[in-house]
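K.L.:
Once you scroll down, you'll see the structures, which are given as structure tokens.
Nothing in this text is a laboratory measurement; each read-out follows from the coordinates by a stated rule. Quick caveat, the model's predicted, so the values are computed rather than measured. Cβ atoms are built from the backbone, for glycine too; each structure is taken alone.
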Structure 1
Amino acid sequence: MAVLCKPAIAVPEYVITNDETLELAQRLHGDHPQLDLILRLIEHTGVRKRHLIQPIEKVLQHPGFDARSEIYEAQTKARVPAVVRRALDHAELEPSQIDLIIYVSCTGFMMPPPTAWLINTMGFRPETRQMPIAQLGCAAGGAAVNRAHDFCTAYPNRNVLVIACEFCSLCYQPTDLGVGSLLSNGLFGDGIAAVVVRGQGGTGIRLERNGSYIIPNTQEWISYAVRSTGFHFQLDKRVPGTMEPLAPALSALAEQHRWNVGKLDFYIIHAGGPRILDDLSRFLDVPPEAFRFSRATLTEYGNIASAVLLDALARMFDEASTLHGQRGIMAGFGPGITAEISLGTWTSAPETRA
């Protein structure tokens, strides 16, 4: 069975703290009629600091969509290869042993996709398959793991590399003054994650079942308006309340596998905000401590979009407390409103090839 190995994570060197974010919001939007509300929301995101690919002074300057696209491509090429190498090392594989690369990002656009550049520069075989995912937002990390699982189920003994590259700071829009937009300015950070799903062997989560669920008629609650100035993030105020309809979807998938979702050993959940984690803890009837990896990601990096789920997973690896045979769930949430869910069992004894 496919095994999800240890992810590699990288965040850029420029840091902005939550206190600095609050001070910036007061300076830039001192006359905003809902400033007090915005400051309270930012203060309660649970984010202590975020990492950016550029100093905050440059982030605040909007040089135009074309210039931002150039920055996205340059930063992708400069930063992604090192993360990919570490992920391959974690999985004890070489680039030539990868059969599919899934690349997810919702904060920039390249065509040909970054996968083509990586295949040509990092020693992957010319036959390596490519699967770019660009429009699932924060859910894309979970979707990529699920599609890797599907591929390894269809092609046993094959290996998949998943890359999540998100530079959320390139989506900052100085003219977007809605409460949701200004809250997002204090929530999202930049980060890169990569992970290998091995068809055979490896230590990590043995993937057993996956599923997707869309909450009906919520497709406009998380969206982009694509304009000449770039991507304008739109967030409906009802989004934080979506765990009530999503919790039964997680429970239903677990029941299909004859598991009780409230009695699992580990939980890797999208860290979209503190209320999402608090509500899901309540609706699944699991202690808040069960989401400690997700909360740590949110605190230290903010919401790094599709990479956030893999960072939480990496923290579970680092804690090294999960035992062979323990069962768990992963879930990422994003536009649609979509949930991408997977179930798996921790394996610390590498399987042998037939």
Structure 2
Amino acid sequence: MGQTDYKRYKAIFSLLAIAVFIWGVMGALDITNIPYDGYSLSPKNTITNIQPDSPAEQTGLKVGDEVTRIDGIPIDDMTRLTVRDRPAPNTAGTVTVRRGESEETFSITYGTIPTANIITGFGAFTLTGLLFLILGLMAYLKNPTRLSAMFCTLSLLFAAAVFNNPYFESSVIRRIATGGIAIVTGLLLGAILDYCLNFPHAKKIISEGAWLRIAIYSITTAVGVALATIILTTPVMTPIRQQILSLTTGIVYGGALLIAVISVIHSFVKASKEERSATGLNLMLAGVIIGFGPFLVSLIARIINPETGALPGEQFYPISFIAVPIGMSMALMKLEPAAERVKAEEGAEA
């Protein structure tokens, strides 16, 4: 059986990178049009966090309030909430909450997302996506191998998942786009775990059985498909359904990410000091721990207690993701020349 010629994917990867970039630009241009209310909800629709000086704080909403209606629409009526047009910044709306034994309706004026929030949130995600697009394609084009092709695939999925979705006037197109990104996210988590199990070389458990790779992608993608189905069919989302969905997604996606990090740590511990440097494992480890560590802490905290409010410094967590494409790409670029030298030395000895 002949070896796969990974150079043949250059045109496909390049075209996909351009398409994802255009998608990201469209989404980035829409960020200032997103309405800002300044509060966060738990799966039980309870307010867990209110931003200082936000419309929510100015309106009088409080942490612990249970939101029952938004602009008069029941919070569990996913169909009507999805179909309605997005409120524009500086327009008025209402939020109805259950506080104690009574319900109160508050008038709220949607604002524009504060610049600081754009920088630490949308801006950080957009920069992470751009870095993945550029570095992933660069690593592959420089040296088209199985591992660089895997990394380029991962990079395209990561960029598509973290870029802000463009806004479409048609609710049907909005649902299709959001559902598509849900599936992409499922594939992405599988790709991250798959790549970490193959870096700097395939672990025994995955090299000896194709079943594990199939299982990884089947499980993570199944969650993405389930989310996409809910987005497309818009069923009534009761608090119980919300909790089950949130818990399942957190366990599967968080579990895949945690195993990926553990896999890199295992490879690092098993390697010698020289191997760590030669294969880029030190860079890979730094990238995944700095990048994924804060997110995993946040995710685990919310799996344990879905009512967890904002964690210390959580608004800056998205910035840490920037370390992932930098660490992964630098590690790969350091590994490939080392692997080529080993092959050359083995050929000379033969």
Structure 3
Amino acid sequence: MRASVRALAGAVVTVPITLLGLALVTFLIGRVMPIDPVLAILGDRAPEEVIARTRIEMGLDRPLPIQFFRYITQLMHGDLGNSVMTSHPVTEDIAHFFPATIELATTAMLIAMLIGIPLGVFAAVRQGSRLDNVVRVFCLTGQSVPVFVLAMLSLLVFYARLGWAPGTGRADVVFQDMVPENTGLLTVDSMIAGDWDSFRDALAHLAQPAGVLAWFSIAYIARMTRAFMLDALSGEYIITARAKGLSAARIIWRHAFGNIAVRLVTVLALTYAGLLEGAVITETVFSWPGLGQYLTVSLLNADMNAVLGATLVVGLVYVVLNLLADMIYRMLDPRVR
């Protein structure tokens, strides 16, 4: 109980400090960027007196500490400002675009886990075999090929040449706005509505970008799982288990894999956070209407409120996933408790 209380107290102290540092970084980025937020709102041809008045209204004429205090106060009230591009509050835009990114990243993560973990385990069990060499080459290739190159090649082959993929976007024009939005996840909303034609169309549009986004994660998870398993299989407790006559499946999955599960949690948590962040390029190539495309378009239009808000959300995701990983540690490993 004391250890749990200490861990909870540590999280209560460290998480706000981390978020404060994240807010400070995003605030400084907004001030260092060679983009004038006033000119982004009014345009280059606005009268000087209008520019000066708007600068005063936005508080940009005040010292940086006062501006930062105002920025923190707005964040505490859930105010990220208004988007110049959409004229909506940034919080509303993020709430609208983020579910599409979550759907894409979660699908990619499930694909990466279902393929990457077994590949890493089998490669470690058969170290030095042909399967192990193939997995190692696959991991090297997966972490070497840039995501945008793989995305464009995928569109060229499966969409333009073979015609197997439906193309870019989240749904065909026929199915757009046909499903009531409940969760923001198009596949889930289609199932809730019982519209299976929309579900199949959404799944077809989701498969290609999710597969491309999962490629790097499969290689990373397989490589880390293989390394962890090789370390676990060389342990003395594995030799003891074999001497007892336990089956190979029990030794591999119960003893060796159970021992690496704690370390694998960190890999999976950071991989999922990286997918949410790395979806920027994939969403841009596939015209996926998620947070990544929203961030890219906002940056091109000098919409700094939207850029900083999206950056802050991605950083918050990293903090939350790290906190969840620490909590799962304590559930899986009694030694941490």
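K.L.:
With helix-only ellipticity at 222 nm (-39500 (n - 2.57) for each DSSP H run of 4 or more, over all residues; to 500) coming out at -21000, pick the structure among 1, 2, 3 it was computed from. Don't skip to the end; give the middle numbers.
P.N.:
Details: 1: -11000; 2: -21000; 3: -24500.
The correct label is 2.
K.L.:
Now for a different question. Computing mean count of other Cβ atoms within 10 Å over residues 135-142 gives 20.5 for which of 1, 2, 3?
P.N.:
Numbers: 1: 26.9; 2: 20.5; 3: 16.6.
It was calculated from structure 2.
K.L.:
Still on this model: Quick check: 81, 38, 36 is what I get for Cα extents along the principal axes in Å, calculated from one of 1, 2, 3. Which structure matches? Walk me through the numbers before you get to the answer.
P.N.:
Numbers: 1: 67, 48, 36; 2: 81, 38, 36; 3: 85, 59, 39.
Source structure: 2.
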